[in-house]
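K.L.:
The data blocks that follow each hold one structure.
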Structure P
Amino acid sequence: MDPLTVVLILLLSVLSCLLYVFIGILPGTDETATMAPIALTLLLAGLDPLLVLVWFVASIAAFKMADSIPVALAGIPGGVMAVPQVPDALVAKEHGLADTVMRKGIAASVVGQVVALAVALALSYQLMPAGEWLRAADTILGVKVARWFWLVLIGVVVLALTSRSRWLALLSIPSFALLVQGLRSVYGRPIYISFFLGITIGPLMFDLLSMLHKELRRFYARVGPKEVRLARVSKISLNPLKILTKEELAHSTLWSAVTSILATVMSPVGLTILVGDLLREGSRDRVKGSVLAYAVRDAIKNATYIGGTLIPLIVIGQPTGPMAAGPAMPFFTKLENLGMTPRDYIMSNYDYATVALSLFLATAIAFLVAYPVLVKYSRRITLAVFRRVPAEALYGLFIAIVIMLSYYDAKVAGIFGTLIVSLVSGALWRLGVSLGVLFMTLVAAPTLVALLTALPL
């Protein structure tokens, strides 16, 4: 690795880390809507895909540490992935343990990402020979079907069955696939970027356009702003291994390794909820169980994001799970300026050791920067973000990026196509359908619709 590349990795890791510390603390931020557009913009701007992947891995480290801090201090999740931690945080807060769970969560994040990175890279190296077999295609009903398609199909069905509205989620799979393919036929080209971005901002656009409804405007005006009180924070050790008990460290290590692999096809949110609930319910002491669940959930958040990105990226070359098909989707999208996907560029231009070393370096830098900052100034940063950083400005920026890239995809028609996709996505999300179902349906749509039309019924 040449010195210039090392310097760029250090610089991008630090910048990504500092940016996503603040984004992570912002209440209600969505990981896909805040991570994917920036990564895609950097790729379209011509930045080396390996450097963008470094940026992305550093952003995971910072975001997943920061988004649980407002949960611990105020019971308000920063990102969507922090929502499962709210019940545990409220129990801890009732017993005066807000700063305890906060520091345990930050420490567990470090453990989760390091373990997941080691497991995902080691497993991917061993499974790389299977990648060619998975990318091969079989002919079914006259349709060429890549073997990795069945992984996506299994994943999307499992994810639909674990959604709050399982039957609606199952029905939305073929319906959403037909919507996507129908719009593509109107455009006359296989558009992908704008549809993906339309799903990412779906909940936000649905809520925003709901304000055009007079009665809803009156309702939210009556609700008014929410008063937030932050818990006090005592001094936190700079050594993460001194913060976690042996039990918490063991569970964080074990479940980070397991869930980083399962995230190849399963939902990070679902895994975070499942494992955390099992640990909490398995403890006889309610408070101890909640503290343990909170810490392990933080480790799993990082682990599923790392494993769910790297295993599909390195081994399969296709987004087979909600993480790969969501926040990490820019790396699987064919870009005109590259003539290939960023994933293919990385795998054809860099050896495995360089990729692995770059990702470990990015993670180390991110934690060296974010961990001390969050440990020493977590309450002060949270107060500053809550008081002075308007979330609306951030959301407006991401909507502007989506509109620009939609126009880049298909001119004016692309903007309205994205609007349709975002409204449908937002409405389905409101009704209990996981956005992961829609992301994975987007990936499977061409093959799925081809198989549907080929059925002899």
Structure Q
Amino acid sequence: MADQDSIVAAQSERSAGASPSSSSKSGITSALKGRFRWVICGLLFLGVTKNYMDRQVLGVLKGPLQHEFGWTDIDYGNLVFSFQAAYALGMILVGRLIDRLGTRIGYAVAMVFWSLASMGHAIAFSFAGFVAARSALGFGEAGVFPASIKCVAEWFPKKERALATGIFNAGTNVGAIVTPLIVPWIAVHLGWRWAFLLTGALGFAWLILWLWLYRKPEEHRCCTIGEREYIHSDPVEQTGAGKIKWRELLPHKQTWAFAAAKFMTDPIWWFYLFWIPDYLQRQHGLHLTQIGLPIVVIYVISDLGSIAGGWLSSSLIRRHFSVNAARKWAMLICALSVVPVAVVYRVSGLWPATLLIGLAAAGHQGFSANLFTLTSDLFPSRAVASVAGIGGMAGALGGMLIAEIVGHLLQWTGSYMIPFFMAASAYLVALLLIHLLSTKLVPARIGHL
């Protein structure tokens, strides 16, 4: 992409009458400055990392908290349910709020809210207190993906959006890697309440960076003319001004394709995030301080899947595949890589089980990178956060269901067989639903039903 940026910048300068020597010198400067969109992508990556650290602390501390407060698996499932219910409610409202406030202010408001909620777990002394803190966290965290996807739609052309989404979405894995490495240490040396306080407080450091660095491309002094032209190099999208109401989005099959796929696949990621630490302790006899390395391996592998899944569809588009073919081939490959996780419950060795879960997590992340990108493929940028909110709400509703299912299954059977089977099949079903509802991924014509 840097070569294209340099060419566009050089052409711009030649048309302004620059001399050959000054043009060459300025072209080098533009080539260096013409990649600022990747700095923005890095900010999104850090924001998602922080988001997943906050939501995973409870999963890492499940054992000690169950022991201290006497929770059953059903109680823990109900805590996860409360987070998911609030997350679903947040998706109804936060996506719309971000479209109204804009990416910069909307994301900042969400970060402050959920960081305070994360810190609020430290003052919980009862199950009801954890429910309140967990609900507030879920409501605030609902803003992260609508804001991030809207930002990618503003800063990247279509050919790069899946890759950019894969990169920022890799923050989910980094957050999930860092948390089991640092939280047990904090809990052992300072107490579990400090784990919530310290991880929550990181949001305010990110907030300073965000408010300092983020503007839209046309308003940013670090975004060169050449880069701006490259960002806007796609055919002009459907015109229009003002907010798009949900009643204009809900009748479109494209909206339901995204929402149905989120409903099927998001719960599987929630299952990995909230229950895999318990699976490792329950099935493989690991202690709290021993779960870090297997979880690191799982999420390092899933990080690679996130980036590879986004790269694959972007690469196929560069090779002149249609957007429809590129996205769906990439999602099919990712869905197939998840299937082997069905046999994990029968695997006795820790590391074979860890590698199978890691492969499945990588498949999820690659699938998710392409799924998120569908919102900007199918809708104008002013509707992207709202559509992401609708899909996120559907995913959170699915997460509420799986929280109750897994909690009750473990309480009744003590086996992870059914949850892993559900994980193995969810992505192929999701891709089938996408294809049935949007056979060619034709962009929605808002206002034309």
Structure R
Amino acid sequence: MRSGSRPLVIQASRVVLPDGTRPAEVWISGGKIDDVRPITSPPGARAWPGGAREARGGVEPGGGLEPGEASEIILADDEVLLPGLVDTHVHVNEPGRTDWEGFATATRAAVAGGITTIVDMPLNSIPPTTNAGALRIKREEAAGRVHVDVGFWGGVVPGSSGFMAALHDGGAFGFKVFLAGSGVPEFPPVDQAGLHEVMGRAAALGSVVLVHAEDATQIAAAPPPAGRTYASYLASRPPAAEVAAIAQVIEAAERAGARAHILHLSAADALPLLEAARSRGAAISVETCPHYLALAAEDIPDGATQFKCAPPIREGANRERLWQALRDGSIDCVVSDHSPCPPAMKHQADGDFGAAWGGISSVQLSLPVVWTQARQRGFSLDDVVRWMAARPAQIAGVAGKGAIAPGFAADLTAFAPDETFTVDPLRLQHRHKLTPYAGQRLHGVVRRTWLRGTPVDAGQASGRLLARQERTR
């Protein structure tokens, strides 16, 4: 136990640990986990001289805590202790488009969803995070206003690859590129030569390239989206666009010896390419998102533009192939791709899928959405924690996050997996409340969240700004 610190012990009948779920006591001091031990006494039986014990249903005072003494929290029988989740795909949009979201609102929503660490995307803020100066501006805007820990991705657009080293030195966790239009003019896509250059520079830096993998040529050849039918939008971004782009990413990454990460995979048709590349030793990781795992194209009503995102939500049969890829490890992780905008940009009045902004706000709902679907398919909370905490932290290189283990940050969530609730948009902490999940009955309620062993208070911005740390090789 660290001397001079005041320990906290959280006891639960179910704790999701790296080697499985079991009863445990999590010993915490100095904001980190000191130890994970078997439960040595029944709930409420431990004596804490001068300390305090928070039992099921309330707090039992025991006088003032003295240095070196401990307090105890005992989770309710229906609660499971999870590591705080790590969401590495969040568009905060500040500065420049704070009317779309913002650090304060996005991170409050994260807390409500059991997420204790996010990594912010380099767009749709103005300026985008494509150079060290823009990264400094982002950090200045976020300082003192975040309720969870926040890291930052860098981005590369045509002509900006020369800034990658400075971004890397400034703490950016990696570099994002688009191979098709991003939807905002200040973040245009790179061409094939540009992709190869980015991969080469990233390999030299020991960094990772994140790719929005849709091929611009395939999209240009598809019929443009128009009108109220979701089918027209789906046809405008065919699976072939993802398959072609992912083939390009694999070729560029293998040639450069670079690490690549495929963002928001929606087309299961691309999985054989990825599996073959990995079998050759390519360093390529893959994420998907809650909306691709929970929703199906055939169920989307005409004019329901709250379902529009890019790549699109595909058919139910495709969705089940994504679940199978999670089962066999072909997909590494699940992250939100929280991409909000003002409601007017969703064109709810006319329901025009061609004109509407493509993005789904879901950082607060990611855990219950995924858990609701996962439990129906026989997965456990161990699986969910691997997809939504451990693997995102590992892929991004966010040190000391995503697991309940000695030496890790004491970022924790008390989760009631069997409790249900109905999604009420007015209860969402996102700046804008429009959601495709409105009215859905979901399993899983986040009851409490701790950041570095301290309960997260919605009125106090106690998060920290993170920077990339050097990887050991």
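What follows draws every value from the coordinates through simple rules; no lab data is involved. Bear in mind that the values here come from a model prediction, so they are computed numbers and not experimental data.
K.L.:
Given a value of 21.5, 66 for Rg and Dmax of the Cα atoms in Å, for residues 113-352 alone, point me to the structure among P, Q, R it was derived from.
P.N.:
Numbers: P: 21.5, 66; Q: 20.9, 58; R: 17.7, 50.
The correct label is P.
K.L.:
Work out which structure the value 26 belongs to, where relative contact order in percent (Cα under 8 Å, 6 or more apart) was derived from one of P, Q, R. Could you put the intermediate results ahead of the total?
P.N.:
On the way: P: 31; Q: 26; R: 19.
Attributed to the structure labelled Q.
K.L.:
Continuing with this model, one more query. Determine which structure produced the value -7500 for helix-only ellipticity at 222 nm (-39500 (n - 2.57) for each DSSP H run of 4 or more, over all residues; to 500), calculated from the coordinates; the candidates are P, Q, R.
P.N.:
Details: P: -25000; Q: -27000; R: -7500.
Clearly, the read-out refers to R.
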